[in-house]
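Engineer: Below you'll find a set of structures to go through.
Every number in this text was worked out from the coordinates using simple rules, so none of it is lab data. Model, not experiment: these values are computed from the prediction. Cβ atoms are built from the backbone, for glycine too; each structure is taken alone.
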Structure 1
Amino acid sequence: MTQFLLSVHGTGESPYANPEEMERAFADTGVLNEEMRQSGVWVFAGGLMPASTASVVRVRDGVLQHTDGPYLESKEHIGGFWVIEAADEAEATTWAEKATVACRGDVEVRPFQSE
């Protein structure tokens, strides 16, 4: 089995038309999480705070630097993710399809490097 990252991407703006839709998305995501656990693909998942809460640690000319904000200047950022174990990319993509419907966000599928 290969581990895959299913990452939810968004602009930071709410993808929900109203608070009720957001609650439905949270509930649908909870159902999906339980389905993943029951099927045995679940490894770990989590939602992230907004990109504005990020900090970055880097080395420049041998000196550690700490800065506020996301490193990448982008319109979209990762808002949450799942780590799953799947037989292949096709199976991982099937879970990503379910995830994008449940959370109402774009979901990228990416395999982890092998050992």
Structure 2
Amino acid sequence: MFELRTPLHEESQLQVLRLLESDPGLSQRELSRALGVSLGKTNYCIRALLNKGLVKMQNFRNSDNKLAYAYLLTPTGIVAKADLTRRFLALKQREYETLRQEIERLQKEVQAS
């Protein structure tokens, strides 16, 4: 439904959507720290989400801090987050199954030696 480039790109966007859903008032700097990525990458990701209509930015004009923004998930963003979550879960389940099989092979190898 939503064209996102790679699993890593999808994972980054999912992390941002999850963080913003739980705390819309996070600054880009706080998001950057929470994600463990550069401020530039965070800004790029936020702009992509804004351009796709998954997030909207609201300025708190009455705030003492005139740079205070809230990043709110749009209805489309909520649907996209659910879709990304399903795909990410399926990916992790496949990775888990592959890892489980590798562990079984290694255990058999150790037992045979």
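Engineer: Out of 1, 2, which has the highest value for distance in nm of label points 7 Å out along Cα→Cβ at positions 59 and 83?
Structural biologist: Structure 2 gives the largest value of distance in nm of label points 7 Å out along Cα→Cβ at positions 59 and 83 among 1, 2.
Engineer: Quick check on the output: 16.6 is mean count of other Cβ atoms within 10 Å over residues 43-50, derived from one of 1, 2. Which one produced it?
Structural biologist: It was calculated from structure 2.
Engineer: Further question: When relative contact order in percent (Cα under 8 Å, 6 or more apart) is calculated, the result is 49; to which of the structures 1, 2 does this value belong?
Structural biologist: Corresponding structure: 1.
Engineer: Out of 1, 2, choose the structure whose coordinates give helix-only ellipticity at 222 nm (-39500 (n - 2.57) for each DSSP H run of 4 or more, over all residues; to 500) equal to -22500 when calculated.
Structural biologist: Traced to structure 2.
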